[in-house]
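Just below sit the structures, each encoded as structure tokens.
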Structure 1
Amino acid sequence: MHSQATLSDNQAITARVRVPLRIDFAGGWSDAPDFLQHEQGAVVNAAIDRYVEGHARWGHDGLRLEYTLDVPPDVHLGSSASIDVAWLRLTYGLIGRQVAPVELAEQAYEVEKLLGVAGGKQDQYAAALGGFHLLRFLGHDGPVEVEPLTVSDETSRRLEEQCVLCLTGDRSSSGGLHEQVWSRYRAGDETIRKALERIRDSALDTRDALLRGDLGTLATMLTLNREAARQLHPQLITPHMDQLFTVAEEAGALGSKPCGAGGGGCVLILCDEGRRAAVVDALQQRSGQILSFAFAPPVNNPADQSTPP
């Protein structure tokens, strides 16, 4: 993430920022407030070089804020959180204040709560921190433990060569779908609870696989998260998603999952070595749109890497 503030010739202060989006490998849903009321959560995600670009100008004629996003809306890559982090970075940039990334993440989460967005925190942390991370959520309103993952250059290169990020074109299901999941969880539904625990517990195996460069195990974890999401609610995996997963596997995919909470947006597919082109061709024949990406680096000086209790 980059920011810059300047004083121009006409005495207006300007600031620019660039904030990454993210892909999530494992653990999504376990960062949500309902789950954290009684449990702890864990997520593994990585920032990618798809960005929110923000610009602010503060002069005699008032304050102007603008942003651009280089992906379509509703792709489930955490764009709303990245926009919130961008606005905060721009605001602080205009007044010359430096804020630790974890503080930015927490403030962005509070902004979304004020706007009535009932989600988790993984997106805000990915946007503010960049890089690969394991995030541990230690209960409702508890601290977030941030573990930066030093993924080797070789593993990162292999992931970029073997992963496919595919936009399904499916519009997200309504928020009512997610509320159905949490309503069943609050009512004590054991199927929901066990699925959420499997999703949460897979984050540690995913972290270890990334650190070892074990893409076979990573692929297994992607598919585990996909099938656990299906148990949360069958509509989280749309019929079109299932078609894409099937043709991808037939063409050489090792594992796959929906991005974010599912129900639409993008899917992440990990291909066997040398099979990416065949998988891409199969997806495009089923109306899948491929979004190219590389991994975005971590923020240079992330300061304190955990939130206070």
Structure 2
Amino acid sequence: MDVLVVGLGVIGTTYGLVFKQAGHNVEHYIREGSRKRNIKRLSVSLLDGRKTTKGIETTSEYTVLTCSKRAYDMIVISITQGKIADVMQEIKHAGIAGTVLLCCNIWYDKQQLHEMMTGYHYVLGFPVAGGSLRKGDTEEDMKLDACLFNHFMLEREDHTTIPNYQNIYQLFTSCNIKLEHPHDMLEWTWIHMAVNAAVISVAGKHGDITNSSEAARRLMNSVSLLKNVIKVIRETTKIVASRGVTLSKYYNELWFYKLPACLSARFMKRMFARNQLTRRIMELHGDTSDLLYICNSVYQTGTTAHVPAPLFYSYMDEITKKLNH
């Protein structure tokens, strides 16, 4: 397949790497004026969880090919802070065509999303990967430290009208990545954001959100903090329910948080201690602006709809005070 990745971020580049390794053509659209426009190579350290549950540490070089066509089989958009409309305007202005795989945090409703995506076939997904990018040894190099799980969330075929769903399915299959299909991909994303907002709010209250790696480590090692996380997740998922989502349809995702908080917290601490992939993805997500976008999206919806979530709101208010000092 001909794949265009918009930008040179962690998620797009991580999947771009494995697509390319499986024999697909992968190019990047990097806008004029971007500081990443001169990047030619990335040194990649990947904890690869496609073959074993513990993951295999690999290193490789990734050569960045820039956009050379006007039509692609798939355009991968994984953008932070909900800036979908800006990216779509850029792609339209450049005259680039193709089915869009939109795989990022989305708090918009279906109507808002349809309006942003006008003129394009699109399918929703969600990455099960993470990492961090940092400067390389020269102006043409960067370093990517990432982890990749063996599955990817993708909207059900009967919920989308894209013409090449099976081709996208085969693309992931060719990379040894299994696809999982939730009841509704957009609602699932809202739930995922709500759970993350709870985790971030507890970590940020008891640590430094601008040093997210250290805050995450502190959280993962503490039964007490994880117990708080469970309680806050119960609040933030009610905010999702206020948007008309039937939470019972996501039993597989949420049953764990219905257990007694002390029990769930002990299970979580044990999981983080034993599962290197899960621990790594928590430690590597260091984009403070994106973390705050997730939290603020949930916070604003909850307060506007007057959904009771006292712990979450108080934690977010404390984080805001910390950041303003």
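Results, tabulated for the structure shown:
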| read-out | value |
| --- | --- |
| Origin of the derived value 6, 25, 35, 25, 9, 0 (P(r) over Cα pairs in 10 Å bins from 0, in percent; candidates 1, 2) | 2 |
| Per relative contact order in percent (Cα under 8 Å, 6 or more apart), the highest-valued of structures 1, 2 | 1 |
| Per mean count of other Cβ atoms within 10 Å over residues 119-126, the highest-valued of structures 1, 2 | 1 |
| At a computed 20.5 (mean count of other Cβ atoms within 10 Å over residues 15-22), which of 1, 2 | 2 |
| Entry that produces 1.00 once FRET efficiency 1/(1 + (r/R0)^6) of positions 23 and 223 (r between Cβ atoms, R0 = 41 Å, to 0.05) is calculated, selected from 1, 2 | 1 |
| Structure (1, 2) behind the derived value 1.00 of FRET efficiency 1/(1 + (r/R0)^6) of positions 159 and 207 (r between Cβ atoms, R0 = 30 Å, to 0.05) | 1 |
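A short reminder: the numbers here are calculations on the coordinates, not readings from a lab. Quick caveat, the model's predicted, so the values are computed rather than measured. Cβ atoms are built from the backbone, for glycine too; each structure is taken alone.
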